Structure I
Amino acid sequence: MELKYVIINKNGYDYPIIFPVTLDHSTFKDNKIISAGFVDITAGFTVDDPSKIECVTYGKSVTLNVNSRQEDDAIISNMIAGQPYY
């Protein structure tokens, strides 16, 4: 399933926000945006084993003119698994 995401920075920590493709990235423009793009999250993962969560981030936000980053995959995977991600 393709979703959109932004990673914002609050108080020195990066936090991912995942949302449907029907919203624009610019919805979050009032935050300090670190990166933005699209994310595919595989089905069938379990939160008990974060190594089985597959997140692939790619692309960029045209409305914010911000790219995705390679490390965003791990940040989003860890957030879903309830692991430290910032």
Structure II
Amino acid sequence: MGDTSGMPAPGTIVLVDRIEEGFAVCELRDRRPDEEDPEFLTFPVWLFAPELEEGGIYVCTGGNFRLDADATASRRRQIAVLFGSIFDK
């Protein structure tokens, strides 16, 4: 496949913010709590195959990214609750 030398450490968690021109734009989730601005990194989409989806939470395995289905579902439920509390007022 391609070069993975720029991969984060195994176990690093990323959130796929969007997909642009063959790259996944990811928010690095393993940040210090005192950091206000998120750090964004880009990775080729093939590193996420076959399950790449915007809004998905992935764990770096060292050579690619694995979808964390439970964390993704939990995050989506939290977002639904937040939207519900905003629009139900």
Structure III
Amino acid sequence: MLELSRLRIGQFNTVMKTFDFKSSLYELVSTFQQEAKIKGVGIHVELEKGNPMSDEEIRTDESKLTLILYNLLSNSVRYSQ
């Protein structure tokens, strides 16, 4: 919510940098593996070759992308039955 408020008033800052997206994604998914296993939910990541996101490195705001993916994964595991 805080980030959305900042966006609305024009104070949304980004820090663009190049980072290893695949490693970050796999590391993030691994943080939810145990919780998912306890709930009987599987998490599997597969990046299709040729997909721009399957490149080793991407340029974006790493912390904001990580926060978005963290929230998506967290909610997916939390609300899965």
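Just so it is clear, none of the values below were taken in a lab; they were calculated from the coordinates. Since the structure is predicted, the reported quantities are computational estimates derived from the model, not experimental observations.
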With Cα extents along the principal axes in Å computed for every candidate in I, II, III, 34, 29, 19 is reproduced by structure I
A value of -17000 was computed for helix-only ellipticity at 222 nm (-39500 (n - 2.57) for each DSSP H run of 4 or more, over all residues; to 500); which of I, II, III is the source structure? III
